[in-house]
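Please go over the structures that come below.
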Structure 1
Amino acid sequence: MTSAPAKTQSADKQLADKLPVKIGSTSSIVSELQQKLKGLGFDVSADFDGCFKTATKAAVQQFQSDRGLPANGICDLHTWNALIEAGFQLGSRLLVLQVPMLRGDDIAELQQLLSVLGFDVGRIDGIFGDNTAKALGEFQRNAGILVTNTSNPETLTELLRASKKCNLNELASPIRDRFHLLERSKSFENYTVALGNLGGANQLISVVKERIDTAKATVIILDSLSQSTQAHVCNTMNTDVYLGFKINNNPSRAINCTFSYYGNSRYASPGGKKLAEMLSVGVATTLGVKNSFLNTKGMALPILRETRMPAVLCELESFASIDDHLPQLSKTVVVTLADWATCDWT
């Protein structure tokens, strides 16, 4: 495994200092943003070069929606990095295992091709990690070419030839995911649950933790950490499932509940999607929320994309009186988790 040069981290810091940009922003970084959007087929011609106006905002919003990011029309570091990833095409660079790991649409396409051929890349997440490198090496070995675990031209030629007649929607990854879920213990007592606070959820997480303790499962609390750091901790500790909570109090609006799992145009986490759907039904009943105010969707937020286990982010908006419902809500969450742990994945 190789390491990226230190100057990359310095460049990332300089970029972070220039972001976010939004309506009204005028700078060279806005001009660069517009060029990236144009390169991906978005029309921002109605705005002057370097001026973030309505056309640029609309393009950013559409890009964010397409990529599973919050579609707020503000280009933050997550959106910027996603724009960079979207610009990579398979074969445009050598893909190799390094620190930090390479990311991009070219890697997602590589993973997809390997997956339709039955190789175990893990998730189709656009991150060149250990699973992808090993799967690439296995393909090279089977193809009778030099095993380098990298995407050299000879390997890509063989990979494209081998997958030419395959249905790109018939991935092995979801099947393997279900198999791994099937292998897990059916007893909730044997589970390790990570609870992440992504804003305003201290009280809810505290009560949920008490109920998980009562159920004799193991619980880890992640607070005051970035999404990527929370994901790293979960992966390091090999937790079984992650639940993130974010509460936005805005009494002037109706209650809205969003349950997000990792998903993109190529892949959706079976375990995460199932848990999100189950939580959606349970929380709706507990809070008396109408279906029109519920939303279950695949997203590519760092906490969902970078965790190796099923993960769900629960966002509750405009719920000023949540304290009155903590006992029922926490019970619903833990009962749903226990039911999910015993799901039949065959």
Structure 2
Amino acid sequence: MNICFFDATPKWSGGANRILFLVKELMSRGDRVLVVCLPGGVLSEKAKELGARVFNINPWSDIGFISFFKVLFILRKHSIEIVDINSPKFYWIGVYAAKILGMKTMITRNVPYRKKSIKRLLNRFFLYSRCDAVISLSEKIKSELVSDYNIDNITVIYDGVLGNLKKYSENEVASFKNQMGFPEDTILLGIIGRLEENKGHIFAVESFAKLQVFHKNARLMIVGAGDADYTTRVMRKIKELGLEKVVSIKGFVEDISEIYAVIDILIQPSIYDNIPFSIIEAFSYKKPVVASNVGGIPEVVENGINGYLVASGNSDGLADKIMTLINSDYKSFGENGFNTVNKKFSKERMLNNYINLTERVLEK
């Protein structure tokens, strides 16, 4: 199989991590893999390290003609059979270049991108109707796609735990906490992922201020990089609430395993989202989750079983559920989350479902 992935994520993300995993696994089978992505990104460098052919293109618009002809040339030169387009910036360019060349097309929908009025009609009749398959990462997004575009070629493929899990002893975890500057009795909450407004960090900081009144030994660690202006706003909120000594921002961390090892609870306060990788990863480390009841999150977080769901943007409700979890046997919630991941979110299951889909599409 000759396949080309398209991605326009400027920073490292769960979607980029998924593409990198698929690139590695498909190449190990002997498939020929190309990646078209933005220049200077982490995905570009990591895919090159794996030996994949990488082409850096940054379209100036969704229908940039120069980028379109570059893509057309790349796909034809390398005899691509199927394309998997993971970012809206490449949707129109990738789909129509592939269709002109008689290639199979797939769109992977990572997060909600719901259109309104005329844009919805254009997407329905001139974009999604041209695709041989659409991959949705949750049942929620699938239902929205069916509602918006009346398409029936959607396959749900849940993400899997892609990293190699590292097991640490209690002594090692205590040592990590100490190295990070946290006392041994700290209740450590973590937010892991890109710093973007839709991830709801500010609501989490506000909820933590309320939590601190009752749990003086609690700390909040924010891990990830992203939008500079939004990061500044988060830092301003931390200072405004006088939380500089108890809330920290670590930035991007290459090896995240030690972070998951030391946190007690993952917070996912998204305003809108699909199924964040961080939730799946936290469960794989047996960490419970308090998350917003949005997007595909309820498909993995079972309220009162492996964590709690709260209304997005509700800092009072978020603080209340975090306190409920802290005051309970929260480690048992983490065990339940681990069982959830093993049943629904293994990387082997994800890979098999993906390969089966591409084979069906190519056989059409």
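A value of 0.95 was computed for FRET efficiency 1/(1 + (r/R0)^6) of positions 75 and 299 (r between Cβ atoms, R0 = 30 Å, to 0.05); which of 1, 2 is the source structure?
Working: 1: 0.95; 2: 0.30.
That value comes from structure 1.
With distance in nm of label points 7 Å out along Cα→Cβ at positions 83 and 227 derived from the coordinates and found to be 2.8, which of 1, 2 does the value describe?
2
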Checklist entry - Quick one: percent of Cα pairs over 22 Å apart, for residues 99-218 alone came out at 51 when computed from one of 1, 2, so which one is it? => result 1
Checklist outcome for this item: distance in nm of label points 7 Å out along Cα→Cβ at positions 195 and 283: greatest across 1, 2 for structure 2
Next on the checklist: Quick check on the output: 1.7 is distance in nm of label points 7 Å out along Cα→Cβ at positions 267 and 291, derived from one of 1, 2. Which one produced it?
Outcome noted: 2
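Computed from the coordinates by the stated procedures, all read-outs in this text should not be read as laboratory data. These numbers come from a predicted model, not from an experiment. Cβ atoms are built from the backbone, for glycine too; each structure is taken alone.
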